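Each in structure tokens, the structures are laid out below.
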Structure 1
Amino acid sequence: MTVTTKQVKELRELTGAGILDCKKALEASGGDLEKAKQYLKQRGLAIAAKKKGREAREGLIEAYIHAGSRIGAMVELNCETDFVARTDEFKALAHDIAMQVVAFNPLYIKPEDIPAEVIEQKKAEIRAEYEGSGKPPEVIEKIVENRLEKFYQEVCLLRQPFIKDENTTVEDVITQAIAKLGENVVVRRFVRFELGEPIAR
């Protein structure tokens, strides 16, 4: 079928993908907008999977201070080249992640960063809640697993709902950025400040 300029423009506005990618997606999906969006998403995930793991040492440090100057954050976001680090898309992503840190107060970047003793303590707390409940051990372990996943969503930056779209996660947003920018993108570290909070010694 013939894909119109209007269809390409509409898909591009919805996804932010390039003109040629939108045209290919619409052709592959017979002009169906929803199918074209899924096509682009799957293609983006495949591209991102290939990029992840590549060394990323360029990038920038972004700071965000919330209105009232009582809470702020700094984030180091890495990519592979200085060229990508200077793009508006990369800068906007770094800014959004700094805002995310201020708003959601994550403690870790990903679940793998959580110390084993913290996870074991959390598991013990959850199991203790169901002690004497009469539930079979395998059911309790399933509950522990589900509750741990919720815990990760609360304390791990990449698992949190994205500040600008709660239907997607920060990790998904970074994956989309990798596909769009053509380079690996990594949150290296972050720090959050709140006026009057105790100073760790």
Structure 2
Amino acid sequence: MKKGTEALDWPNLTAIQPVAGLIPEALRLVTKRQDAGTRERIFRIGDSVRNVYLVISGEARLIRLDRRGKEVILQRSRGGFIAEASLDSRNYHCDAIAAEPTTLLLCPAAAFRQALERVPAFSKAWQSQLAGVVRKLRAQCERLSLHSAADRITHYIEAEGTDGVVTLRQTRMAWAAELGLTHEALYRTLRLMREEGFLEIDGNRICAKA
């Protein structure tokens, strides 16, 4: 992976990924940029936790391998922090890879913990960030418990969209995996829901019709 040594343009980074604006000044001074190519490892299971990672662009995935060697995706991120729980651990409990060319910020874990202790506003913002992650995971668990593909699609639109409209920031194949569906089942269900008048689809914009 390629690490940038130039000074970071924080106004631009925050414009691209607003959560970067949470990082306090003292922590910004020691934060570095890192560019990862497709399928490149960001960290490996068992590595010491030395950094907290923030995805600025691209997609990072947290993965493990099952007993057959098949890749199991634990988390996808197209923006925001990843492996947040590792901040309180000695080692990472999974691998992280870039699913496509990805830009990240690396915040040294020790400095990150220190900022949480010394900057109350940052600590409060971090708690809100973690609460949002929990809400998203809860919604995802609820969605995966639904039996039909149509119900999962509808739940995703209502949970992740606004006023019944969601704009996808990932490929259909990646979305299918997040919904726990094959891409064939997703395409087929989307087509049927559109034909039956339940959805309007315009590129990556999907609208649930009343």
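Figure out for me which of the structures 1, 2 the number -17000 belongs to, where helix-only ellipticity at 222 nm (-39500 (n - 2.57) for each DSSP H run of 4 or more, over all residues; to 500) was derived from the coordinates.
Only structure 1 yields this read-out.
A value of 20.7, 66 was computed for Rg and Dmax of the Cα atoms in Å; which of 1, 2 is the source structure?
1
So if we calculate FRET efficiency 1/(1 + (r/R0)^6) of positions 61 and 189 (r between Cβ atoms, R0 = 25 Å, to 0.05) for every structure here (1, 2), which label has the highest result?
Result for FRET efficiency 1/(1 + (r/R0)^6) of positions 61 and 189 (r between Cβ atoms, R0 = 25 Å, to 0.05) over 1, 2: largest is 1.
Between structures 1, 2, where is relative contact order in percent (Cα under 8 Å, 6 or more apart) highest? Please report the intermediate quantities before stating the final value.
Values: 1: 26; 2: 18.
Looking at the calculated values, the largest one is 1.
Once distance in nm of label points 7 Å out along Cα→Cβ at positions 69 and 149 is calculated for all of 1, 2, which comes out largest?
Of structures 1, 2, the maximum of distance in nm of label points 7 Å out along Cα→Cβ at positions 69 and 149 occurs in 1.
Read-outs throughout are calculated quantities, based only on the coordinates presented, and are distinct from any laboratory measurement. Keep in mind that this is a model prediction, so the values were computed, not measured. Cβ atoms are built from the backbone, for glycine too; each structure is taken alone.
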